[in-house]
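J.: These notes open a run of structures that come right after.
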Structure I
Amino acid sequence: MKTLALIPARSGSKGVPNKNVQRIRNVPLIAFSIWTAQRAGLFDEVLLSTDDPGYFDSVKCLNLSTEYIRPPELSQDTSPTIDAILDALDWYEKKGKTFDAVMLLQPPAPFRTVEHLCNAVSLLEDHPEATCVTGIVRVWDQHPARVKRLEGQRLVDFCEHAVEIEPSRRQDLQPPAYLRNGSIYLSRVQLLRTQRKVWGDHVLGMEMPEANSVNVDRHLDFITASSMLDYEPYRPYLSEFDELIELYNE
């Protein structure tokens, strides 16, 4: 399966300016996704899709191709991700390269590992009926059974399929619930082109540990992510990033 790894990183960001090149342990946020994709050895191409040529300077040590620049009209706050994906596919097609699938690696989810990328590709290859594979993480404290709505001042269950029963212990909440963690979207090109959708109607969930499912969107998240790298219980999940951190701190 010919696969493109696409890292979308437009320059505009409301919450944290230039978030995609802000640093965790001196490593630009985009570098985590690029480096992991390169190390996986799965992809025919690894592409940084950005409208800012300066972003390439922050990952110069990763020897990434700088030929493609995303058009400004596809880099606005309201620009759909699918348009950026299709533009990249069209650019490669003009160069005589086509793909069977695209793996979207969003920079705010920096801690997915090589193993996760390999598992996602294997999962899609083993299920020809699937349109997409996406990373998920199990929900505990935010389980749907604990989500409520108000009828006047009375608190009632929001979802009839997940009712909270006393005593309410997080480990007893049923059925198990999962959240898309934003780390991986592996989509078939046929889906992207014919339906202009990333997920489609037959999505496979690939469960990932909490340590690998962090999302970095606010200033506080950068501090949290940095602390996680030293947190002993998370070391088995995050130690492979030590090499990247050393590269940026030589």
Structure II
Amino acid sequence: MADSEDQSQPAGERLIYDLNAAPDPASGSGNDLVGNLLVAQSGGPTAVINASVAGVIQEAGRHLDNIEEIYGGLNGIYGILHENLIDLNEEKARSIEELKHTPGAALGTCRYKVQFQKNPEQAAKDMDRLFEVFEAHNIRYFFYAGGNDSQDTNNKVHLEAQKRGYELRCIGVPKTIDNDLPHTDHTPGYGSVVKYNATTVMEIACDASSMATDDGACFIIEVMGRAAGWIAAGTVLAKEGKEDNAPHIILLPEIHLNEEAFL
């Protein structure tokens, strides 16, 4: 917490936490690990990735008996390797709250991977550097918001911490529009992209139905999702329970398509 806090500013403008305040007994979790928290973002941003980060920061502030400082890693694991950290305790409470409605990735993102199989020598150097940064800033809680690759990186960091005997809690914050992370009902970001794509289907259908005559036009809409069909399946919401409404055919990567029979 900055010592130069202006005590005259309105409550809504105050720094987010008083790290010198007495811990709230009601927030105790029985966890005796004390240190600093680092949160970072990775992969393509979703509509709510910043809301997840806001949640991490705000919840961390309720555990002052365990978490002393809250840092943000700029541009994901890539930025952390370059020790690009910012002190989030200096941010105002209102700024953190506004993250919930802020697009993009407020902390910056990357697609950098620690690849032990493809480049073991570089991966080993990355881990050495990563834990050098962790130790320098006494990072004991690491929150990584991202999709499949990000959670793979998070798991590698967890395993490396165990190997080194470095006490570290690695927490994955699910973030993928594809909705293809296991052990979740749905991932933050999926609902937003389904709403967007279902609305797009409805608008295209309105354009098509505006013609005076049916010229046999066929619209093919390709959506994201890679090997998962959740986004495509979600466009069924555009039908609004009416059989004749678009989309009339939904093709999913999980279900084999007989092209000859289809045509």
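Quick note: the coordinates plus some simple rules give every number you see, no bench work behind them. What you are looking at is a predicted structure, and each value in this text was computed from that prediction instead of being measured. Cβ atoms are built from the backbone, for glycine too; each structure is taken alone.
J.: Work out volume of the Cα convex hull per residue in Å³, for residues 58-145 alone for each of structures I, II, then name the structure with the largest result.
T.: When volume of the Cα convex hull per residue in Å³, for residues 58-145 alone is computed for each of I, II, structure I gives the biggest number.
J.: Distance in nm of label points 7 Å out along Cα→Cβ at positions 34 and 170 computed as 3.6: which structure among I, II?
T.: Only one of I, II returns 3.6 for distance in nm of label points 7 Å out along Cα→Cβ at positions 34 and 170, namely I.
J.: From I, II, which structure was mean count of other Cβ atoms within 10 Å over residues 130-137 = 22.2 calculated on?
T.: The value was obtained from structure I.
J.: Same structure again: One of I, II was used to compute helix-only ellipticity at 222 nm (-39500 (n - 2.57) for each DSSP H run of 4 or more, over all residues; to 500), and the answer was -8000. Which one was it?
T.: It was calculated from structure I.
J.: Follow-up question, since we're still on this one. If log10 I(q)/I(0) by the Debye sum over Cα atoms at q = 0.08, 0.11, 0.17 Å⁻¹ computes to -0.35, -0.64, -1.34, which of I, II did it come from?
T.: Label of the source structure: I.
J.: Given that relative contact order in percent (Cα under 8 Å, 6 or more apart), derived from a single structure, equals 24, which label among I, II identifies that structure?
T.: Of the structures listed, the value fits I.
J.: Between structures I, II, where is FRET efficiency 1/(1 + (r/R0)^6) of positions 122 and 234 (r between Cβ atoms, R0 = 41 Å, to 0.05) highest?
T.: Once FRET efficiency 1/(1 + (r/R0)^6) of positions 122 and 234 (r between Cβ atoms, R0 = 41 Å, to 0.05) is tallied for I, II, the winner is I.
J.: Give the label, chosen from I, II, of the structure having the highest value of distance in nm of label points 7 Å out along Cα→Cβ at positions 210 and 226.
T.: Greatest value across I, II: structure II.
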